[in-house]
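Next up, some structures in structure tokens.
Derivation of every value follows stated rules applied to the coordinates shown; laboratory data play no part. Worth saying up front: this structure is predicted, and the values here are computed from it rather than measured. Cβ atoms are built from the backbone, for glycine too; each structure is taken alone.
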Structure P
Amino acid sequence: MIQKFRKKPVEIEAYQITRELLESILFDGQNYPNGLMMTSGSYNPETRYISAWFGRVITIHNQETKVIEGDWIITEPDGVHHYPCKPDIFINSYDAIL
């Protein structure tokens with residue numbers, strides 16, 4: 001017999017890969033947020049211009065997953081692993097806790 005279920009509310013930790021975040025990492029010496037690693041990029045520190053940036057996170061299944069600017073990075077409950085979420089899906093799925 002098929003039943004209907006409702007997902008329980010859950011709080012998450014997440015951050016978005018924004019242009020400002022990338023500038024602060026690449027040009028101002030800020031450390032990458034937990035779980036985020038740069039795969040490749042093309043940028044000029046003298047002009048603070050970023051023409052391309054690609055990164056990755058390690059999922060709970062120990063798989064490297066590509067991420068790009070705009071993606072939200074969600075921390076798994078173990079606090080060690082992460083997974084990306086596209087902005088439109090994130091906005092439709094989560095509300096900020098004030």
Structure Q
Amino acid sequence: MALGVLARITVQEGKNEEFETLFMALADKVLANEEGALLYSLTRSKSSSQDYVVMEQYRSAADIDAHGKTDYFLEANKAMAGLVAAAPVIEVLDVV
């Protein structure tokens with residue numbers, strides 16, 4: 001069964017451009033290298049420019065697990081850690 005993931009992220013003031021650039025580079029790698037990643041998209045709130053939601057969809061829980069262990073994800077996560085205001089809030093969902 002396919003799974004969705006929503007990751008809610010708040011970015012520090014003045015760090016939006018750097019965050020978006022890093023994220024888009026990561027998204028390119030995810031979509032090019034992970035067969036199990038069906039969707040990996042960054043969205044920004046219209047009501048708060050510091051708030052983002054990453055929308056993800058994977059074929060299986062194993063694909064989510066593999067994604068989190070890739071070198072490029074770990075490197076991007078480390079780089080983005082200094083740009084965010086707090087740890088992301090992550091929700092895993094069943095695709096209907």
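Things to note:
- Given 0.75 for FRET efficiency 1/(1 + (r/R0)^6) of positions 13 and 77 (r between Cβ atoms, R0 = 25 Å, to 0.05), calculated: source structure among P, Q: Q
- Label whose coordinates, when relative contact order in percent (Cα under 8 Å, 6 or more apart) is calculated, return 48 (choices P, Q): Q
- When FRET efficiency 1/(1 + (r/R0)^6) of positions 5 and 37 (r between Cβ atoms, R0 = 25 Å, to 0.05) is calculated for each of the structures P, Q, the largest result comes from Q.
- Winner on Kirkwood radius over Cα pairs in Å, for residues 45-84 alone once structures P, Q are ranked, highest first: Q
- Comparing volume of the Cα convex hull per residue in Å³ across structures P, Q, the highest figure is found for P.
- Read-out helix-only ellipticity at 222 nm (-39500 (n - 2.57) for each DSSP H run of 4 or more, over all residues; to 500), computed value -4000, structure in P, Q: P
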